[in-house]
1. Say we calculate distance in nm of label points 7 Å out along Cα→Cβ at positions 117 and 269 for every structure; which of 1, 2 gives the highest result?
2. Which structure, out of 1, 2, was log10 I(q)/I(0) by the Debye sum over Cα atoms at q = 0.12 Å⁻¹ calculated from, if the result is -0.87?
3. Which structure, out of 1, 2, was log10 I(q)/I(0) by the Debye sum over Cα atoms at q = 0.19, 0.21 Å⁻¹, for residues 45-172 alone calculated from, if the result is -1.06, -1.22?
4. If distance in nm of label points 7 Å out along Cα→Cβ at positions 29 and 69 computes to 2.1, which of 1, 2 did it come from?
5. With Rg and Dmax of the Cα atoms in Å, for residues 93-236 alone coming out at 17.3, 55, pick the structure among 1, 2 it was computed from.
6. Work out which structure the value -5000 belongs to, where helix-only ellipticity at 222 nm (-39500 (n - 2.57) for each DSSP H run of 4 or more, over all residues; to 500) was derived from one of 1, 2.
7. Which one of 1, 2 has log10 I(q)/I(0) by the Debye sum over Cα atoms at q = 0.12, 0.13, 0.16, 0.29 Å⁻¹, for residues 13-76 alone, as calculated from the coordinates, equal to -0.39, -0.45, -0.62, -1.30?
Structure 1
Amino acid sequence: MRVLVTGATGVIGAEVVRQLLERGDTVVATGRDLTSGPLALLSGELERHGADIRDSARMKSLIVDAHAEVVIHLAASLPATAEADPVGAAELNVLATATLFELAASAGVERFIYASSKSAYGPLPQGAVVDEQYLARPTSCYGATKLAGEIAIGAQALRGGPEACALRFATIYAPGKAERHAGASVLSRLLDDAVAGRPVRIASGGDQIDDMVWLGDAAAGVLAATSSAQRLAPLYNISTGVPMTLRKFADGVRVALPGVSIEVGPGLDYMGPGFVYGVLDATLARDELGFIADADPASGARRFAAALERPR
């Protein structure tokens with residue numbers, strides 16, 4: 001399969017590219033800077049191209065030249081940036097997304113996979129479990145632009161072009177996320193410190209229920225959407241579907257890394273107020289894509305530690 005990936009240098013993007021290459025696909029990776037970082041260390045049928053997705057002429061050329069069968073659109077304005085620059089976020093997360101879909105349609109691309117976010121749901125009650133039919137009411141600029149991107153490609157797909165689906169991810173933990181995602185990386189910072197043998201102290205948030213998914217599983221959900229034999233639904237939750245408190249997550253890390261010192265205080269909002277917490281029902285992705293994520297935090301901690309051993 002020939003796949004073009006935008007945002008390939010991001011936390012999810014680099015892992016998606018790695019898994020695509022392991023699967024034997026031919027990958028065209030696009031991003032702002034592809035000269036260093038994890039992509040520079042990958043081998044296989046991989047082309048790297050520096051590109052801004054807002055440059056429609058450049059993106060059209062890359063899609064056409066790649067003879068892409070699938071476009072995986074991961075490039076985005078991230079939460080902190082979106083809140084600081086709502087207009088720029090709309091340009092990137094909505095307008096550029098809609099334009100990229102039209103370019104893919106004109107080039108004969110078969111599938112268009114769009115990385116959305118659980119932020120599109122908006123605030124959820126503590127412990128809520130939501131499926132894809134839950135009414136979305138985002139209250140952040142990031143969530144609103146992600147939802148608008150979903151709506152745009154969904155409407156465009158009704159007129160023809162690639163099969164399109166959006167993926168709403170649960171809270172992802174991954175090496176490197178702490179450096180790139182600021183306040184939305186408590187789990188990743190916890191694991192970074194624990195693996196390094198540093199004591200972990202988190203003042204509050206231990207009672208917060210959330211859905212926590214390991215990066216490798218989240219990326220596997222993207223790949224599952226590219227290869228499903230049946231027609232795609234417009235939207236899938238990519239998640240464990242299992243309620244997990246921060247305290248229980250920390251308990252699992254202690255199992256995987258005996259001797260590590262982790263203290264987690266009580267309360268909610270471990271990533272601060274305004275973040276969307278909740279459990280995303282993964283039934284549809286399981287039934288239609290064959291996607292199942294491992295919810296065990298001890299297993300996730302071991303895989304996190306193993307990933308840190310890879311060249312970066």
Structure 2
Amino acid sequence: MNGYLNILKPAGMSSAAVVAAVRRMTGEKRVGHAGTLDPEAAGVLPVMTGKATRLFDFLVDKEKEYVAVAAFGASTDTQDATGTVLETGGNYPSLELIREKAQCLIGDIRQVPSMYSAIKVGGRPLYSLARKGIQAEVPIRTVHIARIDVLREMPDHGAELRVACGRGTYIRTLCHDLGALCGCPAHMRSLLRTRSGVFTLETALPLEEAKSLAAEGKLAERMLPPDYPLAHMKRIDASPRLGKWVQNGTKLPLDSVAGDIPAEGEAARIYLKGQFWGIVRRSGESLLWQAQIAPEEEKER
């Protein structure tokens with residue numbers, strides 16, 4: 001099973017646990033996710049299976065969208081609702097003030113995530129050090145925030161936010177920083193990822209439904225093809241006369257392909273007789289294979 005399952009991860013489950021569940025469902029050893037979600041978060045989790053795992057470096061997962069609830073009145077050591085309260089305050093901001101201060105967090109900003117994050121220091125995730133009481137300097141990260149929409153007021157001094165951001169953004173840190181800007185301690189109460197690259201909430205498959213489909217032998221019907229998230233890359237088509245070269249992963253002459261020819265050093269997706277075969281990169285007047293994904297019918301021969 002080479003492709004992607006757009007899984008709707010439930011809250012309270014780690015991304016690694018979802019991968020393990022998909023591995024059991026498919027019987028495929030090569031399974032991975034394209035962009036982790038914290039255990040407490042829910043939402044879109046693209047899961048790669050089979051040869052599609054070779055395409056990880058070519059995915060556009062930099063663009064993500066979330067719906068989060070920022071809770072004002074307390075900050076925590078984890079920057080979310082699972083942590084220990086560090087500071088409290090009753091100077092609750094209005095929606096107008098929240099909207100005004102949210103604009104200060106648009107663009108390229110610097111974040112200092114919680115010690116309870118998956119960022120690695122010395123090869124070890126910070127959360128593993130924090131749980132042992134070991135302090136470490138949390139590295140400052142530069143992330144990109146494209147948009148913050150303050151949607152509505154929520155119970156218990158909360159505000160619902162829709163955030164469009166780049167890869168590596170910590171939404172709980174964003175909520176914490178928004179509280180600081182508003183003059184009231186804050187943390188993230190809940191988080192839902194609604195989009196990761198081309199994978200959206202509207203097409204996501206709940207994990208329990210995926211398990212039911214697997215039991216019925218129908219899970220493959222919901223598998224997205226390997227080239228599904230690669231439309232941002234140039235497409236080229238190999239001449240049918242080079243069929244054996246493509247099948248064997250042999251270096252291809254540039255003049256043997258048609259389509260949107262890549263520039264020097266640029267990668268492109270390549271097709272033979274309308275079927276996706278993988279990724280090649282231009283080197284001079286040749287195309288070198290970066291990842292080969294044989295169509296299912298070719299694999300079965």
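Every read-out reported here was derived from the displayed coordinates using simple, explicitly stated rules and does not represent laboratory data. Fair warning: this is a prediction, and the values are worked out from it, not measured in the lab. Cβ atoms are built from the backbone, for glycine too; each structure is taken alone.
1. 2
2. 2
3. Working through the options, I get structure 1.
4. Structure 1 accounts for this read-out.
5. Clearly, the read-out refers to 1.
6. This figure was derived from 2.
7. That value comes from structure 2.
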